[in-house]
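Enquirer: Below: a set of structures, written as structure tokens.
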Structure P
Amino acid sequence: MNIHKFVMPEVIFGNGAIHQVGESCLRLGATNVLIVSDPGVIEAGWLDVVIKSCKQIGLKYTTFYDVTMNPKDSEVEKGCEVYIQNECDSIIGIGGGSAIDVAKAIAILATNGGRIHDYEGIDKIKNPLPPQVMIPTTAGSGSEVSQFSVILDTAGQKKMTIVSKSLVPDIAIVDPETLSTKSAHLTASTGLDVLTHGIEAYVSLAATPLTDVQAKNAISLVAQYLRPSVASKINKEAKTNMAMASLQAGLAFSNAILGAVHAMSHAIGGKYPILHGDVNSILLPHVMEYNLLANPKKFADIALFLGIDIRGMSDMEAGKKAIEYVKNLTLDIGAPQRLSDIGLEKEEIRKMSLIALHDACMITNPRDVTVEDIEEIFRKAW
């Protein structure tokens with residue numbers, strides 16, 4: 001008998017949902033929250049909305065926003081010091097994947113101590129974490145519903161993947177209105193991350209019927225709404241559906257894990273300050289091409305989810321059409337096409353390949369991978 005597990009937080013979804021953050025914290029027993037954010041969120045005005053909600057409910061709060069793209073171990077340590085010095089008892093994370101991942105990592109250190117490096121890998125967290133409420137402002141990393149936190153080891157120049165059910169937030173507040181303040185480039189980059197989450201979760205070795213339905217819906221929504229979302233900041237239908245796609249893709253990959261795209265992307269992000277979604281957009285078609293042999297039926301399914309008419313095609317033919325679609329989508333929305341275009345030095349490929357081989361995401365890739373295979377994929381994408 002197959003037994004499937006599926007973990008997720010309480011989800012509050014819809015326009016204006018962000019205004020429920022104070023009440024949500026109160027329901028979790030919070031009295032003094034640390035709000036983790038970043039300068040972009042502050043500039044967009046969303047931090048002020050969160051602070052107002054906390055004030056209205058009578059919550060004490062402290063802010064920490066020293067968070068950068070591809071967040072670093074030192075940022076987590078600084079944030080934990082702020083949490084402890086101000087005697088906080090709960091955490092709000094608002095922003096993209098960086099701010100939310102840092103918020104989760106601060107929660108780890110606040111109750112478990114040590115260094116964040118001690119928790120790299122799977123199920124290393126021993127003590128319960130403080131209450132966590134997460135609010136994504138991109139569509140998106142899916143970190144607001146996932147059991148992942150990815151933090152840069154600055155000394156080792158590699159991203160650490162921390163995996164634990166303890167990292168699943170208590171409440172995720174998904175408000176599509178927050179997407180209206182993002183640039184076209186960031187919308188494209190984060191949207192392709194959503195597509196990568198959906199596709200990698202669907203073909204993952206750990207996929208289940210519970211994750212498949214989430215991945216399927218996410219892929220279909222991205223195919224329909226990413227282009228118009230990139231084209232217009234005020235297209236509410238597109239923003240709402242991309243927010244839903246991000247949420248569902250996050251639920252899928254949190255439970256099914258990911259694959260080679262993310263393992264390789266994490267390796268690059270450990271050294272190069274590049275948007276995670278930009279790297280994924282380049283690698284995704286090449287990894288799909290490599291993985292197609294492992295599960296042609298599932299790749300044919302992906303073609304259907306993307307809206308491709310696959311009547312009369314074999315599964316392999318349909319899978320190749322899905323890869324072609326993804327390549328065209330990246331072109332349509334102006335995503336980068338080559339690793340050389342975003343600064344990856346060819347001499348680094350061997351080192352990046354060795355790091356990627358040992359990333360936790362590689363465990364569930366559907367096709368066996370050697371370091372030579374990874375190098376070949378990198379070279380094709382370079």
Structure Q
Amino acid sequence: MKVLFIIQGEGRGHLAQALSLRQKLIKQGDEVVGVMVGKSPARHIPEFFVNKIGVPVHSFESPNFMPTAKRKRSNLLKSILYNLLRLPKYANSIHEIQQTINQTNADVVVNFYELLTGLTYLFYRPKPLMICIAHQYLFLHPDFVFPQTNRLSLLVLRLFTRATAIGSTKKLALSFRKMREIKNKKLIVVPPLLREEVLESVPTQGDYLHGYLLNSGFSEEIYSWHKLHPKINLHIFWDRTDVKAEVIVDSHLSFHQLNDTLFIQSMAASKAFATTAGFESICEAMYLGKPVLMVPTHIEQICNAFDALQIGAGTIAKYFDLNVLLAISEKYLPNKAFVNWVKQADWLILREFRQDLLCDETLSTPWKHLTTDLIFRLVKGL
């Protein structure tokens with residue numbers, strides 16, 4: 001099976017999920033024939049992703065949250081207006097996506113929540129099957145509970161999510177917990193996509209706090225807290241690329257550019273984790289038994305944090321008050337049910353790819369009349 005990845009490149013979450021899915025597909029003999037990453041001009045594709053994905057990475061400009069002057073929280077209305085002005089560039093990106101799909105001869109396009117992929121399938125109707133995979137598809141599930149927040153923002157979020165999946169065969173919603181399948185929406189709930197590096201890590205209880213800032217402007221809050229608590233060790237990862245790989249403020253505070261190996265090693269040996277509430281990093285922390293302080297930066301992360309709160313991931317705050325994190329770390333109990341759920345990811349996710357290929361209209365006539373269940377029985381017996 002030839003697979004093309006198209007990834008929304010905001011933060012590290014979708015990129016880490018793509019690395020994880022590639023590991024699983026390669027193990028069963030499939031091939032990732034191309035990778036496209038949509039991003040705003042303000043973002044850079046992390047070096048660790050380019051080095052580890054195994055194929056050349058092509059980037060294109062895509063809609064995203066408008067960067068703020070202080071690089072902290074995003075304004076939804078301003079982001080919408082900003083992206084409307086860039087529509088001609090996005091039209092070019094859609095054309096690039098269509099060309100790449102044709103050139104790679106992919107059997108399946110995996111869309112990691114990139115809006116322009118859905119629009120490509122709306123306007124061009126490419127032949128390959130498209131499978132969408134992201135935590136955000138859980139927002140379309142009737143049983144998902146939203147936080148009490150701006151209704152307009154939630155409406156826009158759900159409309160955006162639907163638009164990313166236009167033309168898809170199915171939507172795989174990454175979730176903290178098991179939930180029922182919604183067949184009429186082609187929505188299947190599956191475990192988080194954690195990489196082997198996370199699954200194989202052996203957590204220990206360190207004396208420092210580990211952190212990840214989607215927007216580096218939050219470093220001001222880290223500095224302020226550090227001045228009041230200079231003896232607490234802090235290892236913080238951020239998105240700045242205009243500084244050294246490691247910025248050592250003093251013997252107790254350091255900032256690091258994103259590096260997947262170092263990030264997971266630091267997570268596994270930490271006392272607790274502070275983050276801007278991205279789904280992937282929350283899952284990694286929970287799997288490794290670390291309590292989480294979540295500081296959402298936009299509507300998606302507000303929903304992520306509220307959902308994580310329901311299963312005991314940690315606590316939510318409006319700013320990086322690490323005193324709160326230290327307090328909850330003293331009585332935190334890891335969620336064993338979540339760990340068991342994550343361990344089911346391989347077969348629950350990969351079976352969805354096989355089902356779609358075996359039922360595709362491109363199969364020869366004798367195979368079309370066999371049920372998916374029967375085909376799986378035959379394949380299993382070979």
Structure R
Amino acid sequence: MYDVIVAGGGSMGIAAAYFRAKQGASVLVLDKYEIPNQMASHHGVTRMLRLSYGHGSSYVPLALESLKLWAELETSVGKELYRKTGAITIGYPDSEFVEMAIESAISNNIPYKVMTADELTDKWRGLDIPDDYIGCFDPSAGFLFSEDCLTAYKDEALKYGAEIHENEAVVSVEQEENFITVKTDKDTYHGAKVIVTAGAWLPKLLPELDLKIQPVRKTISWFKPHEDNLYGNDFPCYIFDTKDHGLYYGFPDFDDYGVKLGSMDNDINCEPDELNREYGAYEQDENDDRAFLERYMPQAAGELIDGKVCMFSRTPDDDFIIDVHPENPNIILAGGFSGHGFKFASAIGSILSDLSVDGTTTHDISTFKLSRFSKPDETLLS
């Protein structure tokens with residue numbers, strides 16, 4: 001009988017295991033693959049962390065807490081996990097995404113600078129943007145080394161006594177009267193509490209909840225710039241909200257990795273166990289990314305260095321799910337991170353650890369409750 005079983009040792013799960021083990025609890029982590037791995041949503045070297053946030057100001061306190069916790073982890077392991085580069089959110093006139101980034105900075109007293117197209121291209125000559133576009137520069141932003149972050153939490157969790165079983169798939173989470181039984185393809189375990197952080201597999205493990213989560217196939221690409229140093233250490237992370245190509249995000253060229261980018265749009269719905277993981281299986285894998293670069297960052301659209309496939313797990317509103325099971329307080333769940341969750345993994349891991357103690361947390365997670373999906377649609381009542 002464990003105090004806590006973590007079903008899914010990805011970014012949120014392994015962080016939760018660390019925080020709970022650090023408190024002295026007996027913790028078991030189960031994952032279908034190795035930790036980290038190339039099969040979920042955390043691979044690809046880097047993940048962005050920004051404070052002026054286009055998804056809404058309610059995320060900013062969570063981002064600030066995450067940044068603090070990542071810094072603490074970095075100190076604990078003595079390795080660089082976060083690199084501050086700044087980030088620029090660029091978009092067309094009246095872009096709600098850019099407006100939300102600006103509003104979130106203002107309402108949370110975050111340093112920011114609104115920049116015109118001329119100011120943007122004067123500062124970063126690798127950009128080619130329409131004259132009427134604007135940008136919001138976030139100087140505190142940067143990127144996390146995602147796989148290194150998971151490895152750090154894994155190593156620290158082990159140091160505090162957590163038991164980690166890799167390459168052991170969870171088959172079911174069964175509710176008993178006073179505990180939870182977790183069955184895998186190898187064994188059966190019992191826990192006073194279970195934290196289910198299984199990503200795209202979450203709906204299959206908790207079918208009774210009818211979770212509104214859609215796994216989608218996504219790709220990321222790395223390109224070699226035509227000109228050296230143009231998108232290097234002085235270039236920020238970037239988010240573009242465009243009329244013609246949709247919403248794109250990316251990272252500067254560092255350590256000769258190349259310019260990395262991906263699309264928040266152009267989803268292909270999938271089943272997690274049947275995902276086509278071959279980059280280039282669809283023409284859009286490279287072509288869409290290259291077309292974006294040719295329009296907005298033309299000197300970056302050189303040779304394709306690498307490409308990878310991953311999954312987003314989307315909720316209908318692109319907000320997260322972090323909650324206690326409505327029928328059993330011994331089950332805590334988190335998922336539906338919709339392609340923008342990794343930066344918050346440290347804070348969310350801490351929250352899940354809190355919830356696994358007594359079902360409460362000091363953090364405001366009201367936005368992420370399951371109950372929001374059962375509310376009547378106000379448009380139908382008007």
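Enquirer: Using Rg and Dmax of the Cα atoms in Å as the calculated read-out, with 20.7, 72 as its value, let me know the right label among P, Q, R.
Expert: This figure was derived from Q.
Enquirer: Further question: With helix-only ellipticity at 222 nm (-39500 (n - 2.57) for each DSSP H run of 4 or more, over all residues; to 500) derived from the coordinates and found to be -12000, which of P, Q, R does the value describe?
Expert: Details: P: -16000; Q: -12000; R: -7500.
Structure Q accounts for this read-out.
Enquirer: One of P, Q, R was used to calculate log10 I(q)/I(0) by the Debye sum over Cα atoms at q = 0.13 Å⁻¹, for residues 32-95 alone, giving -0.33; which?
Expert: The structure behind it is P.
Enquirer: While we're here: Of the structures P, Q, R, report the one carrying the highest value of mean count of other Cβ atoms within 10 Å over residues 88-95.
Expert: If we compare mean count of other Cβ atoms within 10 Å over residues 88-95 over P, Q, R, the biggest value is for P.
Values quoted throughout were computed directly from the atomic coordinates according to the rules given, and no laboratory measurement underlies them. Note that this is a predicted model, so its numbers are computed, not measured. Cβ atoms are built from the backbone, for glycine too; each structure is taken alone.
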